[in-house]
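Quick note: the coordinates plus some simple rules give every number you see, no bench work behind them. All figures in this text were calculated on a predicted structure; none of them were measured in a lab. Cβ atoms are built from the backbone, for glycine too; each structure is taken alone.
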Structure P
Amino acid sequence: MKAAVCREFGKPLVIEEVNLAKPQSGELRIKILATAICHSDISYADGAWGGTLPAIFGHESVGIVEEVGGGVTSVKVGEQVVVTLIRSCGHCRGCSRGMPVTCETSFPLDAKSPLTSKSGESIVQAMRTGSFAEYVVVHESQVVRSDHRFWCRDEHCESRTG
């Protein structure tokens, strides 16, 4: 798949062919339809907050579920979802208090990025999403089903409900 990879802070992102691992238990593969460019992405790419490179930024996106790992129950293949950087277990102290952004659980995706270069080099899935790419693998807690559908033809897009 193609992705915009940051290889050097303060330099333009490079469009590269990269590998994306299959979703594991509790994870989803999402085909990205659209992603926003947030000031946070720009700050990271400029090196304002440091971090490890190479990395793929992007953390606000919408897409279609293409594949689900074992145990996924919240969404099905073919459903449109909004993707976020927030991962939550649903039962730790932070989650049980209604503050999933403070989730204390460590997820497999926190330990090992699903992204690698064609030569096998690990690529950081920045902000837990890495949506400046054609596809992402994220934990199922990072998506919300969307009933709002986007249909694109040529360079004209329209939105439809339903």
Structure Q
Amino acid sequence: MAASRPRYCPQCGSRLALEEDSGRKRPTCPRCGFIFYRNPAPAAGVILPGRQGVLLVRRKFRPAVGAWCLPAGFLEYGESPERCAVRELAEETGIRARLTGLFGVYAGFDDPRVRAVLILYTARRVGGRLRPGDDATEARYFRLNRLPARIAFAAHRRALEQFAGDD
């Protein structure tokens, strides 16, 4: 599903026109000069290894209902990627964790809602009780050589493959 191009300026209400800007045609307001930049949304998540493997959650909502993914989500306004990753892990799995490092940054092109930049951290569990929550119907560990066939997003698959290769 492609997002539609905005038609009106959010600042003055004038009809936008396509104008050249930095080598691309962008919706631009001929009246006030506003340029509509369509930028990806930042997201953050956690790769949490345990004795039983790596922690994944089963998605409750679209897109990819029922598919598995890493605990992750979009940053809230004013929230750091690190805080977002820890918050999403707790909301989706009940687990509290301390981040141990930056694992990788991935471009997300297959979410129909938005293009994303996924920032993944490794973490160590410090508390909590494993239980699905928020937008997850299940939360459980999987061995890296026995991951579910249906992983929700390509960026999550790439990260898990790289994590398995580092093991």
Assign the value -2000, calculated as helix-only ellipticity at 222 nm (-39500 (n - 2.57) for each DSSP H run of 4 or more, over all residues; to 500), to the correct structure from P, Q. P
Quick check on the output: 15.1 is mean count of other Cβ atoms within 10 Å over residues 74-81, derived from one of P, Q. Which one produced it? P
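If Cα Rg over 2.2 N^0.38 Å is computed to be 1.04, which of P, Q is the source?
Source structure for this number: P.
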Determine which structure produced the value 23 for relative contact order in percent (Cα under 8 Å, 6 or more apart), calculated from the coordinates; the candidates are P, Q. Q
Comparing distance in nm of label points 7 Å out along Cα→Cβ at positions 98 and 130 across P, Q, which structure shows the greatest value? P
